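Every number in this text was worked out from the coordinates using simple rules, so none of it is lab data. Computed from a predicted structure; not experimentally measured. Cβ atoms are built from the backbone, for glycine too; each structure is taken alone.
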Structure I
Amino acid sequence: MTLDVAAVAAKGKIAAPIGDADHISAGRFVLRRAKTSDAGLFALYAGDRRVAEATKSIPHPLPPGAADAFVSRAMIGTAEEDIWVMDGAISGLPEVLGVINLKHMDEEKFSRNQSEVSFWVAPAFWNLGIASDAVRALMAANPHNARTIFAEVFQDNPGSGHVLTNAGFQYLGDAESFAVARAARVPTWTYIRKLG
């Protein structure tokens, strides 16, 4: 049985492939769609407490099968969210350096062409400019044709705030979000970038 992606996408269940956005050049690496073989490195990296606690949605410890489920969801895609793997193979780096995603915000209700970007990078590649390059490349490609991109980082993770300001984001204000790995609400900084 084959999956007719276009037909299912038309019903709003999953997103149709995004042509040029399937591979976005980020210089030393590319942003590409997930593949089944990524699950092992996802489990290794996302299973690291430092990675999980820097995100809103990754639990710690990482439950069995969570990485496989993430890969399956990323491969199928949804109408609300696109997920790319930071793949360093073109520079002799690992095929998975981290993940970046872009999520539509309130599209059906308001149609304001707004999205939210989030990302994580494996600790072995921190402080190498990987996240900054990924965010800049995704903003340049603008696969959602968004007019406004938002981002939110935990206040105890100033490095991610620097990534955003380096990519042209401006500080918008303070808030808080629930972090699954911490099982608590954590203070955040919110950022905005206007495109086009």
Structure II
Amino acid sequence: MAKVEDALRDLAAEHEGLFTAREAEEAGVAHVLVVQLAHRGRLDRIAQGLYRFPNWPTTRLQQYHEAVLWPRAHRDLEYALISHDSALELYTLTQLNPGVIHVTLPPKTRISRERPTWLRLHFADVAEKDRAWEQGIPIVSVPRAIEDVAPTHGADVTHRAVSEARERHLLREDELQRLVDKFGDEILGSYIAS
């Protein structure tokens, strides 16, 4: 069993101590062995098909990993990306502190099991150019995150996020032009809190 646990720890190292039953099977660890380890207290079952090593140090990124792994526990998805308010928070472009984690999945994804209350799922096409990684977590690009929050949070949040992203050089010229085309030239001025 030690070799099995070592293999699972290698998987968990990629996700702050978490892994899915699907990943374990792909790594050659039978689901029955994962279940046995959970029954023995060597693993915590977080959700259906999602496990964690109980003594793994907790970090602020762990729940983001859990959010993108949860929908992938039993299915192969093209993407599961941190998005909307949560993406801007992970990029530290705003201080929205949404209280939930937003994840965008492919539009035809069907999930019948009850989702955690802290998880908001969105179903939309996300082009390859709008998929990125931040601190080891799959996430929508900065311009896509700004476009996603604009309808619900308005001009103030949009302007603040664009201003901060420009200051930190997180937007390429073509991405900035895309946002100008969508929201107008006024987003180019420095943000001044009111």
- Of the structures labelled I, II, which one yields -7500 when helix-only ellipticity at 222 nm (-39500 (n - 2.57) for each DSSP H run of 4 or more, over all residues; to 500) is computed from its coordinates? I
- Query: Which structure, out of I, II, was FRET efficiency 1/(1 + (r/R0)^6) of positions 24 and 176 (r between Cβ atoms, R0 = 30 Å, to 0.05) derived from, given a value of 0.10?
  - Reply: II
- Task: Work out the source of 0.93 here, i.e. which of I, II gives that when Rg/Rh (Cα atoms, Kirkwood Rh), for residues 64-151 alone is computed.
- Result: II
- When percent of Cα pairs over 26 Å apart is calculated for structures I, II, the one with the largest value is II
- Message: Please compute distance in nm of label points 7 Å out along Cα→Cβ at positions 112 and 136 for structures I, II and give me the label with the greatest value.
- Response: II
- Comparing relative contact order in percent (Cα under 8 Å, 6 or more apart) across structures I, II, which is largest? I
